[in-house]
Structure P
Amino acid sequence: MSAPRVDAIVEVRDLVRQYRMGEELVQALRGVSFTVQRSEYVAIVGPSGCGKSTLLNVLGVIDRPTSGTVAIGGERVDQLSDARATEFRLRRIGFVFQRFYLMQALTARENVELPLAEAGLGGAARRERARALLEYVGLGRRESHRPSQLSGGEQQRVAIARALANEPALLLADEPTGELDARTGAEMIALFRRLNADGTTIVVVTHDEELARAAKRVVHMRDGSIVDDRRAEADRR
């Protein structure tokens, strides 16, 4: 792979991921190559088992590829040590999951503060940043509530605020509307649109057709490969 382009937030080349399941060698990714530019909003779709979540895990530096290269923000990340990968994820990537993974004993604000504390930000600055993020996602009045006192949509908003805490270069979301009803899911889709309009680069894996339609680009996967990659009509004009 040539030197990563500085205008590309994500640059993937010839990505292969294999793993063993018993005696079977599973080909989760088969030579995937694609690029995500700064401020793009990309939805990755396809049937279960097609490799889209595996791809997201590789982009998030959670999983290493068997072969191929991955650059995030101009930095090669496919062969980082465990310690460096952990640091990279903390400071450069935000994650939103189908399940919210909030700490039940902590308030909404304290949950958002967690990655800020891990990054070494002082207490007063942490609280100010967390409050500003909760205000941004529409939960300014709920900062003292614990997850059990929040609806599913509110918990996902806290999770999004937490993902944005350290101003990541890339926001990755894995089925972020999967646990939500239709109305709350629509509110979450509107929030993702707003995040992208404000400059956040987003890659989302989803089965939700409405969420996919909200993206500016939709990448279709099947059997570990990209089979279609197209931008929304409005984005091409």
Structure Q
Amino acid sequence: MLRLHEVEAGYGSAQVLFGVSFAIEAGACVSLMGRNGMGKTTTVRTIMGQLPLRGGSIDRFGDATPGRESFELARAGIGLVPEGRQIFSNLTVVENLSTFHRPARDGETLWTMDTVLDLFPRLRERLGHAGNNLSGGEQQMLAIGRALMTNPRLLILDEATEGLAPIIRQQIWDCLAMLKAAGQSILVIDKNIGALARLADHHCILEKGRVVWQGDSAALRADPQLTSRYLGV
């Protein structure tokens, strides 16, 4: 699905990523962890073509062509749930979802308006409401539903549970578990180490733009010092 090899990127004269490498296989869930400011969102922006590569390569679905535009990557099958949700606040729930609908590349539509609303029943009750009239949890559900409406081959979620009430956070984690069980490939960024350890197959920790640790959930749980060394406040 996705392979980063020695990726370097940044903003202006400031370099943020230094040789970042990791991969996501089909049907797998990978977490990207690290303290604030360590390069997680920069990694996502580079994957999505919002930042240019300064070095290394990114292979998306077997295509490592550099310089691809964000809309091309979305059409290729990457669905992004960005940090801060970024829904269209002046559009209704229906309009937010329908605007992004795209059949699956193989012609078999997996996600439709009905299937997304079945996944998030609360949105069905709010169909005619504008995005800025939704609660934070409802906006996050809408952001995930909007990404699913593109029928992505790879779903990327950047801080999807940040700032939400505990009951809503659990609903989001349950949703991600269902998606993984259905075979959805996922890259997830979050601070909930316990939830990530239960969900993800593989974990990648960033420190100052460098990958300092990679491993599976068993290895993550086996080394409690990783939390204090790289993930603690």
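No lab work stands behind these numbers, since they all come straight from the coordinates. Remember, predicted model here, so these are calculated numbers, not experimental data. Cβ atoms are built from the backbone, for glycine too; each structure is taken alone.
Key figures
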read-out: Value 20.2, calculated as mean count of other Cβ atoms within 10 Å over residues 162-169, assigned to which of P, Q; value: P
read-out: For 2.3 (distance in nm of label points 7 Å out along Cα→Cβ at positions 42 and 202, calculated) the corresponding structure among P, Q; value: Q
read-out: At a computed 19.9 (mean count of other Cβ atoms within 10 Å over residues 130-137), which of P, Q; value: P
read-out: Distance in nm of label points 7 Å out along Cα→Cβ at positions 26 and 186 - structure with the largest value, from P, Q; value: P
read-out: Volume of the Cα convex hull per residue in Å³ derived as 139 - corresponding label from P, Q; value: P
read-out: At a computed 14.1, 43 (Rg and Dmax of the Cα atoms in Å, for residues 74-145 alone), which of P, Q; value: P
read-out: For distance in nm of label points 7 Å out along Cα→Cβ at positions 98 and 122 computed as 2.4, the structure of P, Q it came from; value: Q
read-out: Comparison of P, Q - label where mean count of other Cβ atoms within 10 Å over residues 10-17 is highest; value: P
